[in-house]
Structure 1
Amino acid sequence: MKTEKTFIIIKPDGVQRSLIGEIIQRLERTGLKLVAVKMIVPDENFIEKHYTIDPEWKGTVGEKTIKSYREKGLKPPYDDPHKVGNIVLGNLKKFMTSGPVIAMVLQGLHAVKLVRKLVGGTEPFASDVGTIRGDFVLDSYQLADIDGRAIRNLVHASGSIEEANKEIALWFKPEEIINYRLIQERILYDVNLDEILE
């Protein structure tokens, strides 16, 4: 459990708004350890591989988008979830290749769920105050749909351990993930705190 890993991307809007340090600081302050990081400008094929690691992703995101349209009393562009998923993917490919991104691997207890909690909900407008998206972004699905673009929500965070493992393998070679110790791990994980006093 102490070595659970999760995958995070600071998206182009986070890089352009100079929030890299703030985002990493918030993640590290919980006790999570940064074990891999790099800046790249991905191409569209790579972004498609990332979002379709789960073969069900297009259908799932299409269903969520259709549901969201209907809840707002709006007509979705299509009733077919895969067609809607293709639109979402097209918008994401354009957005995620528009500039550099920061790809990271964080390690620690409950890493996947903890990062999801810190990041907040996918829609910044509906995210809680105190989360990264809730504190730094005002974008909404409604505005993104009107503009015909991907939502600007600063960060991607893996949704499960399985997804994190697949995303990490896509973005990083094994030798790019560094195995090292932090002094604070003794405080976080040592059962008795018996190595503090000399």
Structure 2
Amino acid sequence: MIAHIFGNVAEKFGSTIIVDVGGVGYEVNVAANDYDAVKYGDAAKFYTYHHIREQSQELFGFSSLAAKKLFELLITVQGVGPKVALAILSLDQAEHVRNAIANADSAFIGKASGVGKKTAERVVVDLSDKVGMPVIYKKSGPVQTGLDTTDEALEALIALGYSLTDASKALEGVDATLTTSERVRQALKG
């Protein structure tokens, strides 16, 4: 299993990026946000999902571990393959997609290419309880915070084997002003 790839962006086309790692080019399918974020020649790191089928092998890349975990949840839904899951993640940032699922917003999920109304509803029904707490927005702004995909403590807990939901629950009562290592220690203590 290829866990991540770090190298220079050699080429970009369609929704695919070729990452040159020590002279070997890896073709990585990425979401629209990740595609737009990197430029030719930039150093880039992608957490990868290696999809193997009878006649092909594909790498799917994500700039954050939280986005990869959301992708892995999406492909567990009946009728959602890797390409459709990537289309769903291409709708917006991974946190916004996660929040839409948590808020049971099937209309938002249905905007993805290749996703019909029934598939969008199935995604919401199957995953709304697995993606963590929703962020509720009102005119004054967010009322409660959800997962922050730039949160290093969250990423560390996911890397340790916590699910997205369990990692967010473990960090709920932990002071956000502490260092990352201290936040992880306190989350592990419970």
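Numerical summary
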item: Computed -13000 for helix-only ellipticity at 222 nm (-39500 (n - 2.57) for each DSSP H run of 4 or more, over all residues; to 500) - originating structure among 1, 2; result: 1
item: Which of 1, 2 leads on distance in nm of label points 7 Å out along Cα→Cβ at positions 28 and 100, largest value; result: 2
item: When relative contact order in percent (Cα under 8 Å, 6 or more apart) is computed for each of 1, 2, the largest belongs to; result: 1
item: Identity of the structure behind 20.4 (criterion: mean count of other Cβ atoms within 10 Å over residues 108-115, calculated), options 1, 2; result: 1
item: Answer label among 1, 2 for the case where FRET efficiency 1/(1 + (r/R0)^6) of positions 60 and 180 (r between Cβ atoms, R0 = 25 Å, to 0.05), calculated from the coordinates, equals 0.10; result: 1
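Quick note: the coordinates plus some simple rules give every number you see, no bench work behind them. What you are looking at is a predicted structure, and each value in this text was computed from that prediction instead of being measured. Cβ atoms are built from the backbone, for glycine too; each structure is taken alone.
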